[in-house]
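Below: a set of structures, written as structure tokens.
We did not get these values from a lab; they are worked out from the coordinates using the rules stated. Quantities reported herein were computed from a predicted structural model and do not represent experimental measurements. Cβ atoms are built from the backbone, for glycine too; each structure is taken alone.
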Structure 1
Amino acid sequence: MACGRVAVVIGSDSDYETMKSCLELLTELRIDHELFVMSAHRTPDDVRRFATGAKGAGFSVVIAAAGGAAHLAGVIAAETTLPVIGVPMASSPLGGEDALHSMVQMPPGVPVATVSVGAWGAINSAVLAAQILALGDKPLAGRLAGYKRALAEKVRARGRDLKASLVRKGRK
């Protein structure tokens, strides 16, 4: 396992489907992680308890996903010195734009590293957590490099397939 653990905190069980790809990538990269469900607005005491105890519980990075007002990542960041990665969820009528603004507009001294809204953000949050942890974990750095090489090869293969398809159809 990696040199640190990742806590993945979602604001509602409805965020799970979007964040499943994050959890799967953390597993693929063999990064120890744990999922939590808590709300900055509905269970603020739980969030505060988690955030103040996360480092002592062995976590090195926190990924926090929430929609709407999306204060979860910011509340956690206010209570810990661990890096917090925010994933805005597109769960409101504003399509996640409200969550995105809530996460990126943090006051000085309380940063939340924010990725894109939704599924792409879920994957990128796992990659960013891995990059942070890989700074002190050479085996993880190697697995991460392999993951990125595989991404590049997928693009090349799709390009070859498209080109071959166009040639078969008489187009170039």
Structure 2
Amino acid sequence: MRYFVKVGEESLELEVDAACDGTYHVQSPNGSRLPVFVLAKNGSTQLLSIDGRVLSVQLGEGEVKLGQERFSVHAESERTRAATRAHTSEAKGSTQIVAPMPGRIVRVSCTPGDAVSKGAALVVIEAMKMQNELCAKADGVVRAVHVVSGATVDRGAVLIELE
């Protein structure tokens, strides 16, 4: 899974894969893959082996303590980022409901001409075996429906237009 991580002022895009043995492989921005082992956990402190180096990391709300240094940290998965962006664009008065991630349309709950209220379920999209309900962010009328149940869509595809 891809993660977007901001440490201090530096932004990184990392690919993290879980292995069957409980370890993780993290692909850094320069393309190298680093094996990560969780050696021990004690509350918010974790002892990690990263590429052969043992580090004690203390997790806090929005920060990480590594040794005696504290770093401001924010991380989000690709899925969370896409859903947040879709929600933000809809909340700003966008007349389009777009797919926040690639997936399969499970259900379409509206047809052109329907009057919808804020919060009304319009479409359900399934990605990675999880169903996400996309709702109207304001009262409106459905202008067009561009998908049907069973269709697969790419991230950013326009699903429904409202007026």
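Taking FRET efficiency 1/(1 + (r/R0)^6) of positions 36 and 140 (r between Cβ atoms, R0 = 25 Å, to 0.05) as the criterion, the top-ranked structure out of 1, 2 is 1, with the highest value. Computing relative contact order in percent (Cα under 8 Å, 6 or more apart) gives 22 for which of 1, 2? It was calculated from structure 1.
Given 3.5 as the derived value for distance in nm of label points 7 Å out along Cα→Cβ at positions 76 and 148, which of the supplied structures 1, 2 does it correspond to?
On the way: 1: 2.4; 2: 3.5.
Derived from 2, not from the others.
Given 0.05 as the derived value for FRET efficiency 1/(1 + (r/R0)^6) of positions 68 and 100 (r between Cβ atoms, R0 = 25 Å, to 0.05), which of the supplied structures 1, 2 does it correspond to? Computed on structure 2. With FRET efficiency 1/(1 + (r/R0)^6) of positions 52 and 124 (r between Cβ atoms, R0 = 30 Å, to 0.05) coming out at 0.10, pick the structure among 1, 2 it was computed from. Derived from 2, not from the others. Which structure, out of 1, 2, was volume of the Cα convex hull per residue in Å³ derived from, given a value of 146? Attributed to the structure labelled 2. A value of -3000 was computed for helix-only ellipticity at 222 nm (-39500 (n - 2.57) for each DSSP H run of 4 or more, over all residues; to 500); which of 1, 2 is the source structure? The value was obtained from structure 2.
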